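Pasting the structures in now, so scroll down.
Nothing in this text is a laboratory measurement; each read-out follows from the coordinates by a stated rule. Small disclaimer: the values here were computed from a predicted structure and weren't measured. Cβ atoms are built from the backbone, for glycine too; each structure is taken alone.
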Structure P
Amino acid sequence: MKRRQTLALGAATGVALALPALAQPAPRPQGGQRVLRYAFVAAETNFDPAQLNDVYSITVTSHIFEALYNYDHLARPPKVVPLVATAMPEITPDFKVWTIKIQPGIHFADDPAFEGRKRELTAEDFVYTFKRFADPANKSPNWSTLEEQQILGLAEVREQALTTRKPFDYARPIEGLRALDRYTLQFRLAASRPRLMEVLAATELYGAVAREVVQKYGDTIGAHPVGTGPFRLAEWRRSSRIVLERNPGYRERLWQAEPAADDAAGQAMAARLKGRRIPLIDRVEVAIIEEPQPRWLSFLNGQFDLLERVPASFISLAMPGGKIAPNLAKQGIKGEIVLGTDAVMTYFNMEDPVVGGYAPHQVALRRAIGLAIDLEREIKVLRRGMAIPAQSPIVPFTSGYDAQFKSENSEYNPARAKALLDLYGYTDRNGDGWREMPDGKPLVLLSATQATQDSREQGDLLQKNLAAVGLKIEFQPAQWPENLKAARAGKLMMWGLAVSASGGDGQAALSYLYGPQSGEYNLARFKLRAFDALYDRLTQVPDGPEREALFVQAKRLSVAYMPYKLHCHRLIADVMVKRLQGYRRPAYWFNWWHMVDMETTA
C-alpha cells in the first residue's frame with residue numbers, strides 16, 4: 001500500500017535433491033478439529049502492531065486484530081470492503097474529512113485485562129490505536145505513514161512528547177482524530193489525501209487495540225496481542241512455533257467474497273463456502289523453518305498442509321512446466337504459480353563511508369556494483385527461473401508499475417563496471433588483486449546475511465560477480481530479525497532482503513527512498529531533496545496521467561543514485577493438500593486463515 005510495505009527474507013535458493021517417496025502423513029489432530037499447519041521461512045519479531053513491519057509478525061497480527069476495512073478474499077483486481085465499519089466512509093470532495101460508522105456489538109477477545117467484563121469495540125479504541133503510532137516511546141516504524149496523512153494535531157502531540165521528554169499525552173484531544181460518538185470516528189486532514197483508504201484497510205497494523213490491554217502488559221505487550229479478530233494467540237515459542245486458535249467470542253460473521261464473473265476457480269470457491277460462519281478452521285499451527293530442504297521434506301512427509309513459496313531449488317520437482325508433478329497429483333496435492341507483488345533488493349547504507357554518499361565517485365561505486373551483478377544467472381540458476389528482472393522499486397500490480405519501463409538496473413556489464421571504477425579512482429594500487437578507495441585506503445564491502453543454505457548460495461554468486469571486477473566482499477551472518485534491527489539502527493553497510501506491497505499504490509515502494517523515513521522504511525537512509533519533492537507531490541495528486549509521469553521521474557532518480565540494487569520480482573509457487581479449500585494467495589494483504597477450510601477425512 002501507499003508508503004507502507006513489509007520486509008521479508010529476500011533470498012530464495014537452495015540445493016536440489018532427488019524426490020523421496022512420500023511418507024505416511026503425520027496423525028491428524030484429535031477431536032474433530034480443523035487445523036491448518038504450515039511454516040514461515042523466517043522468525044517473527046513480536047505481535048504489537050505499532051512496532052511491526054516484517055511479513056511474518058504481521059501475518060499473525062492480521063488475524064488477531066481488525067481494522068475498519070479489509071480486502072475481498074477473491075476479488076481481482078482487489079476490492080476494499082467494510083470489516084468493522086458499517087459501510088464505506090463519508091468523504092468530503094477535497095478528501096480532507098473522512099467519517100466512518102463502526103458496527104455496534106463487536107467485542108474484544110476475553111482477557112484478564114478486562115477483569116471478567118465483555119469489552120465492546122468503540123470509536124475511541126481507534127483513536128487510541130492511531131495515537132500509539134505517534135507515541136515516540138513505541139518507536140513505530142509506521143509512524144511516517146500516519147505523519148504523511150497530516151492528521152490535524154497528531155504530529156504536534158508527538159512533537160510535544162519529544163521536546164519535553166514527557167510521556168505522550170493520550171488524554172489531549174486531537175482535532176483530526178475524534179470519536180464523534182460511541183460508534184462514529186472522524187479523520188480531519190490538513191491536505192487532500194485521496195488514498196487514505198489504504199491505511200484504513202491495513203488490518204495487520206491499524207486494527208483496534210484496547211487501552212486496558214496495553215496498560216496491563218506494559219513492555220510485554222508484544223507477547224499479549226488481544227483484538228477483535230477471528231483468532232487469538234494460544235501458544236508462542238519465539239522463533240520456533242506459533243499457534244492461533246479460534247476466538248470463541250467472535251461475532252457471527254459469514255463467509256462472503258465476490259470473485260469476477262469470469263473467474264471460474266473463484267466462483268467455485270464461493271459456491272462451496274459462501275454463507276458459512278467464519279473462521280472455518282479451529283487452529284493454525286506455524287513452525288519456523290528457515291532452510292528450504294527441511295521445509296520441503298516436512299511438507300512431503302505430511303507434517304504441513306501448505307508449502308507457501310516452494311523453494312526455487314525444488315520447483316522442478318513440485319511444478320515442472322508450471323503444473324503439479326504427476327506423482328504429487330496422485331497424492332492429492334495441488335498447486336498454483338503467480339507473479340508476486342514484491343521486489344528482492346540489496347540496500348546500501350547511504351551514511352556509510354564506503355558505499356554511501358552522493359558525490360560522483362560514491363554514486364559510481366554503487367552503480368559499478370550493480371553492473372557487476374549477473375541478474376540473469378541469479379534468476380536462471382539460483383531461482384530456477386522463478387522471477388523476472390526488476391527495473392525499478394515499483395512492484396507488479398501496483399500503480400506506477402510499467403512492464404515496458406527499462407533501466408540500467410537490470411544491465412549486467414562487468415566491462416562497464418571496471419571502467420567506472422577506474423575512472424573514479426577505485427584502482428588496485430598495491431597489486432594484491434583488489435581495488436582500493438580513491439584515497440588509497442582498503443576497500444572491503446561488508447554485507448549482512450543469514451546462516452542458511454539459500455543465503456550462502458546467494459552470497460557465493462555475489463562474491464564471484466564482484467571479484468570479477470576487483471571488489472572484495474565479506475559476509476556477516478546473523479538471524480533475520482537481528483539484521484532487521486541493525487538495519488533500522490543504521491549499523492549495516494549492505495544487506496539483501498525483499499519488500500512486499502501491502503496495497504495497490506506503488507508509492508509505497510518509493511517510501512524506501514523518502515528522506516523523512518530514514519531509519520524506518522528507508523533502510524538506505526537515502527536523502528535527496530529532488531526525490532522528496534516528487535514523493536510529496538505524488539502524495540497529493542489524484543490518480544491519472546500526471547501522477548504516472550511523476551512515477552517515471554522518481555524511478556529514474558532511484559536507478560541513477562542506486563541506494564538500492566533491485567534484483568527481481570519473484571514468481572511464487574504454493575502447493576497444498578487437497579483438503580485445503582478456499583486458499584488464494586492474497587495480492588498484498590495478509591489475513592486469509594479465517595477464509596479457508598481444512599476438510600476432515602473419515
Structure Q
Amino acid sequence: MSIVLSEFKNLTASVTDNAALQPAVRGQNRLEGAPRAEDFSRSLRAEARDPIWYLTRQWQFGEFRGDDAGSPIDARIKMRKRVLSGFAPRGRSFGPMPGDLPLETVVEREAVPVDLVTLRQIVAAMRRGLQAEQLSPGGQDAVLGFLRGRFPFDAGAVEGQPDAGSRAQLRLARAHLFDGMAFLGEIRAGAFDAAVDAAGLSGVATAAAKAAAVRVAVQFKALYSQPDATLPSSWNEEQIEYQFQCEIGQGRRGDRLLATEYVSGKLDWLDFEYIPPRRGSTLPEETTEVESFIPAAVTFGGMPNPRFWMMEDRHVEFADINAGTTDAGKLLLTEFALTFANDWVMIPIEVAVGSLCEVEGVLVRNVFGESSLVRAVGQGVDDDWQRWSMFGLSTRATAADRRLFVPPATPTLMEPDPDERVVLLRDEMANMCWAVERTVPSQAGSGRAREVTPPMSRQAPEAEAVRFTLGTEPPTNWIPFIPVRQPGSDRDIRLQRARLPGADRKVQGRVLDEPAPYFINEEEFARSGKIVTRGFQRCRWIDGRVVQWIGRRVRVGRGEGSSGLVFDSVDP
C-alpha cells in the first residue's frame with residue numbers, strides 16, 4: 001500500500017499595474033493500493049514480522065489471563081409447570097377457562113350490535129343455506145317470506161345512530177330484512193322447528209328451512225365471539241380498565257393471577273400479579289419435568305467473530321457508539337458485546353401457552369467433566385433493592401417470585417377504525433370535567449363523527465349597547481361529570497355523569513351508556529386526558545381459527561380542552 005499525501009502549491013497570478021499577489025491553495029488527498037506483484041498468496045498469509053512484539057502486546061492487554069473453566073457441553077433443567085384452569089371477571093367466582101380462545105377475547109368481548117350489517121349477514125347466510133339445500137327459487141322466497149312475517153323488521157330497534165347512509169339503506173332494507181336476533185334466539189331455544197312445521201310450507205321447504213337455520217346459527221357463532229349473557233363484564237367503568245383474575249390448578253383457594261389495570265389490548269406477563277395460596281389451601285396440580293439440552297452460544301448482529309478472515313455484520317457498529325461517563329447502559333452493552341460476547345450460552349425451552357413455570361435449578365457439565373448447580377439470580381426477599389431479575393411476576397408475598405407466566409394471548413391483532421371514540425378531559429377555564437363523544441356507532445355498522453347541534457343565538461336589538469348572557473351552551477357531544485362525595489368520606493370525591501338541558505345532549509354511544517347513577521374516579525380525568533375507543537378486533541388463534549370480537553382500548557389523551565362554557569358574561 002502506498003499513501004499519496006496532500007500536495008500544496010502556491011499559484012500566483014501575474015503582477016501587473018502594482019496588483020497584490022493572489023495566493024491559492026490546492027489540496028489532494030487519496031489512499032490507494034500500489035501492488036508490486038500479481039501474486040497475492042503471500043499477502044493473504046498475514047505473516048507476523050515480529051512475533052515477540054505481538055506476544056508482548058497480548059501480555060500487556062491481559063489476553064494471557066486464563067480462567068480455570070471449560071465450555072459447557074450439557075445442561076439439565078428441572079422445571080415445575082402448572083396450567084390455567086379458571087377465569088373470573090372482577091368480583092365474581094371462578095368458572096372454567098375457555099381453552100379454545102385467546103385470553104384477550106375472553107376478557108374484552110361484548111355483545112354484537114344489532115345494526116344493518118349484522119342483520120344483512122343473517123339474511124344472506126339464510127339464503128346461502130337454502131341454496132346449499134338445493135331449494136328452488138320459489139321455495140327460497142316462500143321461506144324468507146315466512147321469516148319476515150314471523151320476525152318482522154323494526155327500524156326503531158336497529159342499534160346505532162341514524163345518518164344519511166343508514167337512512168338510505170333502511171329504505172331499501174325494509175323489503176327483505178327480518179329480525180335476525182329474534183330468529184337466532186328462537187333457534188337456540190329449540191322452538192324454531194315447531195314454528196316451521198306450523199307455517200304451512202311444503203315438505204321440501206320445511207326440511208330445507210330447518211337445515212339452513214342450524215347452519216346459520218353455527219356460522220354466526222363462529223363469526224362473532226360473544227360472552228354469556230349471565231356472566232358480568234370485566235370492564236370496570238369507574239376506573240376505565242379491565243379487571244379479572246385467573247386460577248391455576250385445582251382448588252378454589254389455590255394460586256391466582258390478578259390483572260387490575262389491563263387497557264392496552266395486548267396481554268403479557270407484566271399485566272399480572274401473583275397471589276400465593278393461603279394456608280390450608282388445596283395444592284394445585286403440577287408436573288415436574290427434567291430436560292437435557294446442549295447449550296448453544298448466544299449470537300447477535302455485529303458480534304465479534306472468532307475467526308480471522310470472518311467479517312462482522314456491517315449494519316451494527318459498536319465502535320460508533322457515543323457513550324458519556326453517565327451512560328451506564330451503553331457502556332455495559334458495549335462491554336458485553338465486545339468483551340464477554342462468547343461467554344454466554346442459551347438453552348431453548350418449549351413452554352405451553354397458558355402455563356406458569358418455575359425453574360428449580362440448572363445443572364451444567366463442562367468439557368472437563370465438572371458439574372455446577374446454577375440457581376436463580378433473582379431469589380431472595382422481594383423488597384431487596386439489590387435484587388435483579390427479569391420477567392418476574394410482581395407478588396404480595398415476602399419472598400421474590402421466580403415464576404414465568406406465558407399467557408394465552410395472541411401475538412398480533414387486526415384492528416379497523418374504531419366504531420366509538422370518547423375523550424375524557426379537564427376544562428380548567430370552566431372548572432369542569434367532560435366526556436366528549438367524538439365518534440359514535442352508526443346504524444350502517446361503522447363509526448361516524450357525532451353531529452353537533454349549534455347553540456341557539458339571539459339577535460340583539462339595535463338599541464341595546466351590551467348583551468348579558470346567563471350561560472353559554474357547550475357542544476352537544478360534551479357530557480358533563482360533576483363532583484360528588486365518596487360514600488363514608490367528607491374529603492374524597494368522585495365524578496358523576498350529569499346532563500345539561502336539551503334533547504340532543506343524551507349519550508349516543510355504548511362507552512358512556514351505563515345505568516344511572518354512573519360514577520368515574522377522579523384520577524381518571526388526568527391533565528393529559530384519556531381516549532377510550534371501542535371497536536372490532538380480529539386475530540387467528542393457535543389452532544388456525546379466526547376469532548373476532550368487540551373490545552375497548554384506553555390510551556393517553558392530548559391534554560386539556562375548552563368547552564366554551566361561561567356564566568354571566570357581558571358582551572358588546
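Here are a few things to note about the model shown:
- Among candidates P, Q, the computation of FRET efficiency 1/(1 + (r/R0)^6) of positions 77 and 93 (r between Cβ atoms, R0 = 25 Å, to 0.05) that gave 0.50 used structure P.
- Structure responsible for -7500, with helix-only ellipticity at 222 nm (-39500 (n - 2.57) for each DSSP H run of 4 or more, over all residues; to 500) calculated and labels P, Q on offer: P
- Distance in nm of label points 7 Å out along Cα→Cβ at positions 381 and 485 derived as 3.6 - corresponding label from P, Q: P
- Answer label among P, Q for the case where relative contact order in percent (Cα under 8 Å, 6 or more apart), calculated from the coordinates, equals 22: P
- If FRET efficiency 1/(1 + (r/R0)^6) of positions 205 and 341 (r between Cβ atoms, R0 = 35 Å, to 0.05) is computed and equals 1.00, the structure in P, Q: P
- Among candidates P, Q, the computation of percent of Cα pairs over 30 Å apart that gave 72 used structure Q.
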